[in-house]
Structure P
């Protein structure tokens with residue numbers, strides 16, 4: 001079994017990025033501006049890690065803090081929401097800012113900060129998930145596409161789905177880029193037992209862009225035989241539960257990428273021998289490491305796996321935008 005060391009590989013990538021920045025931008029300071037919601041502990045942790053890594057490679061990283069209270073609605077006239085939008089527009093116009101990122105708060109943190117109860121959503125005819133998604137899409141839509149360093153603007157996601165993001169000079173979401181790098185690493189180590197990949201979680205941060213990018217890449221494989229042998233499946237909780245009930249579980253997958261935040265969702269009894277398991281769970285690990293470790297060929301730990309790779313991927317995105 002190979003336990004992937006994300007911290008080690010990220011450190012190597014940091015060195016290469018620092019050299020690249022020195023060579024390609026000798027007279028220009030790269031800067032990332034981050035919008036942070038202070039109630040979200042995970043976001044604060046990641047922001048600190050990004051700041052430290054950015055400093056090491058020579059990128060300025062500034063943070064603008066806001067509270068989630070009273071900004072859950074994306075309606076004009078909502079003072080808190082409008083303040084965030086005003087800051088994003090200010091950063092869009094600031095020529096010293098290379099990229100703008102909004103640290104996405106955990107949905108349960110967003111709900112708790114508002115004191116929102118299910119009854120409110122029932123009265124409005126929408127679910128809490130729909131309200132949260134609408135709020136988030138409203139904010140990411142305000143980021144200038146030229147400064148979309150985390151690849152989460154709706155138009156960026158649309159171009160990823162269409163397979164045209166590269167020609168339109170967009171970047172992949174940092175977490176997606178990180179997982180692709182880890183998949184490449186697993187491939188180099190010949191850790192795949194077969195080529196089927198199951199992605200669990202349909203977020204724009206990972207599941208959706210990863211699914212479409214893998215499909216795009218499979219279309220670039222050289223032989224028809226290779227195209228047919230690569231299979232990618234994107235599922236959410238409904239499909240996952242169905243698999244558990246009908247006995248398929250995840251036994252048909254050679255690679256499992258899980259990003260649900262449901263602690264211990266992936267256990268050893270539902271996966272195949274010698275599979276590759278990539279855990280993108282946040283704030284809790286999706287994978288029950290103890291029961292899974294004895295069956296896998298390759299696994300990413302939490303912490304120290306996908307997290308450090310996501311940080312360096314964001315900084316690489318910044319250099320790509322500047323270029």
Structure Q
């Protein structure tokens with residue numbers, strides 16, 4: 001018997017629409033601010049919401065190594081907005097292998113001698129890759145600064161989607177995200193859960209390469225905008241048709257806490273993690289990846305988070321514009 005998971009509608013204050021970004025403590029600069037330059041214009045979203053009084057002690061501006069004229073243009077604007085806010089430095093990162101840059105960032109933050117009770121960190125996750133995001137969240141957690149953290153995320157106005165022109169091209173490799181791999185017995189059946197997004201070919205490649213015994217397809221609902229309803233299903237029609245719509249589950253598109261709750265409910269009612277070699281892939285929204293981290297945080301070692309690395313992102317068929325900025329709830 002199939003159990004349908006309903007999204008738990010938690011306190012709306014756990015997801016806050018941001019009009020202005022202030023220091024977390026009135027009149028006291030945030031200790032750390034982190035953001036990432038991108039060819040997507042929404043990397044500018046949170047910076048444009050800085051109040052006149054917003055300041056930070058130490059900032060880090062992450063930039064990936066793939067050349068992009070769009071990213072360079074946005075980078076220059078980001079520098080102009082960061083300059084009056086505090087001291088910051090550029091951190092170059094390999095798009096294909098963010099581990100070294102995360103290690104450097106961890107060393108730099110550790111050298112600030114922060115503590116969760118007296119320190120404040122603000123991170124804009126908008127255009128970090130999901131693998132980089134997961135590594136960053138774990139780094140902050142391992143430094144004992146989780147309670148000091150707040151996350152900002154800016155939606156796009158829209159995505160340029162085309163059923164026949166993919167947002168990313170090819171698959172370079174499929175592997176567990178470093179630090180998120182579980183040691184499971186090989187005789188356990190494989191359960192693959194995929195947070196679906198707009199990259200249907202990428203999801204299909206995951207399924208075909210891993211050949212799981214059971215599959216869960218997680219669709220965002222509600223979507224960012226009502227007119228986007230059904231778009232994820234359409235972009236993944238081949239995989240859904242292959243498996244059947246009965247394998248679809250739903251999780252909130254922008255609330256990490258509700259995503260974590262939906263996963264917890266799913267794996268308690270229908271699947272028991274101890275019975276499976278469970279693999280979960282975050283191909284959906286960035287807030288869903290944060291929700292997956294919250295679930296992993298409560299179930300360390302019980303499943304693996306896997307990443308299907310594309311050969312190339314198609315800049316022409318990606319997000320457009322700068323939409324709403326949210327502060328994402330991380331704690332009940």
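If mean count of other Cβ atoms within 10 Å over residues 37-44 computes to 17.5, which of P, Q did it come from? Structure of origin is P.
For Cα Rg over 2.2 N^0.38 Å, find whichever of P, Q sits highest and give me its label. Write down the numbers at each step before the final one.
Details: P: 1.01; Q: 0.96.
By Cα Rg over 2.2 N^0.38 Å, the leading structure of P, Q is P.
Calculated for structures P, Q, distance in nm of label points 7 Å out along Cα→Cβ at positions 93 and 253 is largest in P. Of the structures labelled P, Q, which one yields 26 when relative contact order in percent (Cα under 8 Å, 6 or more apart) is computed from its coordinates? Among P, Q, the structure yielding 26 for relative contact order in percent (Cα under 8 Å, 6 or more apart) is Q.
From P, Q, which structure was helix-only ellipticity at 222 nm (-39500 (n - 2.57) for each DSSP H run of 4 or more, over all residues; to 500) = -8000 calculated on? Show your work: numbers first, answer last.
On the way: P: -14500; Q: -8000.
Attributed to the structure labelled Q.
No value in this document is a laboratory result; all are computed from the given coordinates. Every value quoted in this text rests on a predicted model; they were computed, and no experiment measured them. Cβ atoms are built from the backbone, for glycine too; each structure is taken alone.
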